[in-house]
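Next come the structures, one after another.
Each value in this text was obtained by applying a stated rule to the coordinates, not by laboratory testing. Since this is a predicted model, take the numbers as computed values, not measurements.
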Structure P
Amino acid sequence: MTEFLQNHRDLIRNHFREHVLYKLSHIIHDVFFTSHSTLLLTPEQLFYDTATALDYILTHHSEDSTEYCKSLWTDTLYIYKKQWATMQSDEEIKAAIAMRLYMVICGLSCVKDYYYQASLPRILYDRVHLLYGNMVCKEMESIITKGIPSCETELVDWMAEYFNSPLRLSKEIEDAIHPKKAKPHKNKPSKDIFYTLDYDYPDGPHKVKRINRLMQLWQTWEWITNPQSADDFVDLFSGKNKYCNLKWIGRPTAVLTELMKQLLIQDYIKKKKGCSASSIVRTQFNMNPSGNKERIDDENKKRIIISLQILDPTKSLYYRTPDQDTDDMHEATWQSSCMEGLHITKDINRVHY
């Protein structure tokens, strides 16, 4: 467990500002801080300590995870007492431990598996009520439950992807605090798997034409910068595990995350084990995924849908108006035709806008 200096806190805040678990750490920290204003446990350390606990639980066998949850209070007590020595009272240390356990309970409750969703949270719930006090727990829980709905949907979406992801949040936090100096290299050096979208379309000029058309629009919409090579963008749809050297500049990050989510559920994108929206956002674009769909405005929602239409092999790439005798596309007319066809296609109906 790491004690964070101010510069570490700043790095975490800047890197994970939009992460739902970081937002939750602030919500729960604020609840306890009203009663214990001298707490030394910061939202940043709470975020990291929660990530280490969740990562252990989600990557170990059920027997080990069960024992880990049973001893989490006493293990954390030992660590926090050693970390803060005489700087915190027993009650303040208990409050800090309770915060960590409540964070872990919230995270596990979002896993769509009974063992993680109910069995382990019950162990943690019983421990915190026994060792922190039943009355004070009920008081804190009544306040916490009022703040959680603001990020509940986003937390469920994040956990649904994270549960099957090979990436570990605690490692990502450590890398953000202690970034390694990268040696000059043509491709980005990393042990991560650089997943790409496996576009199921016959190889040939029409496939490349659709991908290039998408690249042009993403540049026009200022979603990406101009790739060093058009091949880099084509590689993003190759299905190969390789770094594509693309830079996303669109805002908010939720647009990129939702775009990848929607692409991955289309019939024309082959499914690949371990490949998720989060893994693509992190490895290909070096960004922290955000599941906050409420931040996506109507214009970006339309652009996501248009992107799906462009790659759809069942849709014509060009829309010809009666007075046109060439394949030159009239942008406004074509985009309008895309939007009109949304309600009759089963793929696009999955986009719940």
Structure Q
Amino acid sequence: MWSSDSLRNLILTLYMIFMPIEVWSASAIEITFGENNQVQGDHVLLGNVASIFTKSKTDFQALSKLEIAEFPQDQSSISMPSNYLRTRIAESIHLNAEDITIHGAEMLQFTKLVKAAPEPAKTENSILAEIKRMAIDGKHISDGVELIIEPRGGFEKIQNFSLSDYSLEAVMEKQLWRGDMNFRLKAKTENAETSPWFAVSLRWYADAWTPSREIPFMAELRADNFVKARTDITALDGVVLAANEESLAKQIKGMRAKRTIRSSITLTSVMLDHRPDGMVGQALKIIFVGESGLRVTTDGALIENATIGTMIKARLRKTKKIVVGTLVSPNTMEVQL
């Protein structure tokens, strides 16, 4: 007859022999990957992409937090051989690779989920579109200008308002529609709530001219001094010169630089000055004209910049006397006696 102790020992022996090793071995670990291993963020943690089976709670916690890869800055997908990963996991918990089983493809693929930029709220989109329509229909922007409108602040307070019940109202009707502006939604019906003020930025973009090199003060301007570029002209003073070569040549004909124009600066009308017909120190013929029509000619020099048809001052070369007369050509002035 079997004693109770002998029977218990026999059953335990048979159980240990025929029981699968992964059930009784604390070192047996199984890692299962799916077909699509998608990750949020730059770091791939084993617990986020795989199912982990182990009888050891310590091993489970360590493997769940194990970082198995990191996405390079310019990549959203990486590949890793499963054999390499098995060795990497074994080393992290000080086991042999043979004690670890990985279920999945031989070459594991991990993909980073790129979080899409949130779309503006429907109310915000409709308001920005309405502001743009008002700017164009009201002729508040110059010809050739592309208008880009950006929200600045306060839109979170008007998400429950609808343009079907409200109309847009600018803080100042005669304000230049350029740069920062404030608006509010005015109710179309009586006793309805008026929205708080909210701010937008109206950016003006246009094809404009910038110098290909620095242009010195008072230098004569030529069309081949400039190159065309798409430019933010929102904060520029003066009129931006039309961005076609024929028009540019006409606009700067007879012009000089009113100040030094750096190569990074957009050309505008405030930077231009009419080139004088006569320059300070320029030699010229001075003709004295008497009442009888007698004309006497001598030499002199301008002491100020001058334009044909205007009264100017010149100094006689011999006597150094200053006379006043009219510039009749770039090199001639007349003095009436």
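Have a look at P, Q and say which one yields -1.07, -1.22 for log10 I(q)/I(0) by the Debye sum over Cα atoms at q = 0.16, 0.20 Å⁻¹, for residues 109-220 alone, as calculated. It would help to have the intermediate numbers written out before the result.
Working: P: -1.07, -1.22; Q: -0.80, -1.08.
It must be structure P, since only it matches.
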When relative contact order in percent (Cα under 8 Å, 6 or more apart) is computed for each of P, Q, the largest belongs to: P
Structure (P, Q) behind the derived value -18000 of helix-only ellipticity at 222 nm (-39500 (n - 2.57) for each DSSP H run of 4 or more, over all residues; to 500): P
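Between structures P, Q, where is volume of the Cα convex hull per residue in Å³ highest?
Details: P: 153; Q: 316.
That would be structure Q.
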